[in-house]
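The next part holds the structures, each set out as structure tokens.
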Structure I
Amino acid sequence: MDKDAFRRYQSPTPSKWRERAEWRQRNKSWLRHSQHIAMLMLDRMEELNMTQKQLAAHMGCSQLYVSKVLKGQGNLSLETISKIEDCLEIPILQKEFELV
């Protein structure tokens, strides 16, 4: 394939993969905890047959925020963790301290 043919398939917007990878590397410690919390939440939501929308209503936040948290991308405050614990009736902080 020649260079011109290659350029025709190239995206007009530059890729941000390097920036995202560097960001994940800088934040991997809290991301690891956030992803662990997301897995606990997903397991419990499945047990309760609870949707993201229902959890958002119980927590008093948007479904979009719950989605972000469940992707393991939320930098969660203690207040948010406490709301999750109350709504899903699961001990998150105790589990997190067991990991240390």
Structure II
Amino acid sequence: MYLKTYDMESESMVAACDRDILGKTFSEGELTIHVSKEFYKGEPATEAEVIAALQKATIANLLGKRAVSCGTKSGVIDQDHVITIGGVQHAQLVRMR
């Protein structure tokens, strides 16, 4: 997976995606998502690293089966709120503090 963290004042945003979908575009119905290299390509990361980053995040954008799995394993994403766009799992987190 790729993991990129954006720190902004009191917010920490995490972008994580599976490596094999980086740079691709997926569509389903009226929904389209582009896995932008500029936004998602950070450092290669392990499951443990992504989970640790999600524990601190106030905002997260996860794309791909492995990345979304990290969200559900960490307890910050409920599987019932995961959507699929063109066969790719997608989940977002916004934590109010």
Structure III
Amino acid sequence: MNRNIEYTDKLMKALLTLRTPEELMAFFEDICTIKELQDMAQRLEVASLLYDKKVFREIAESTGASSATISRVNKCIMYGTGGYKTAIERMKESEEK
């Protein structure tokens, strides 16, 4: 097995062991730089706004994301594996409860 795949698999397994938002935050604060964490949070917000049918200009103004970031997230939504969709739908379901 490729080491990068092995490491990624181990990371996914580690994430699945965390049970609360506080545990996840502590883990991400340890494993990521503040900028990396902010960038991931921004991309999730961009994806959420794209799912809400917001236009690029509006997304850029409300999030501060560059057009390149918005385009990248949009490409992932259009042609990716569905990760954003799953997370956003589950968050919306959770908010409705």
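Bear in mind these aren't lab numbers, they're just calculated from the coordinates by the rules spelled out. Note that this is a predicted model, so its numbers are computed, not measured.
Remarks
- Here helix-only ellipticity at 222 nm (-39500 (n - 2.57) for each DSSP H run of 4 or more, over all residues; to 500) was derived from just one of the structures I, II, III, and that gives -21500; the source is I.
- Entry that produces 17, 53, 28, 2 once P(r) over Cα pairs in 10 Å bins from 0, in percent is calculated, selected from I, II, III: II
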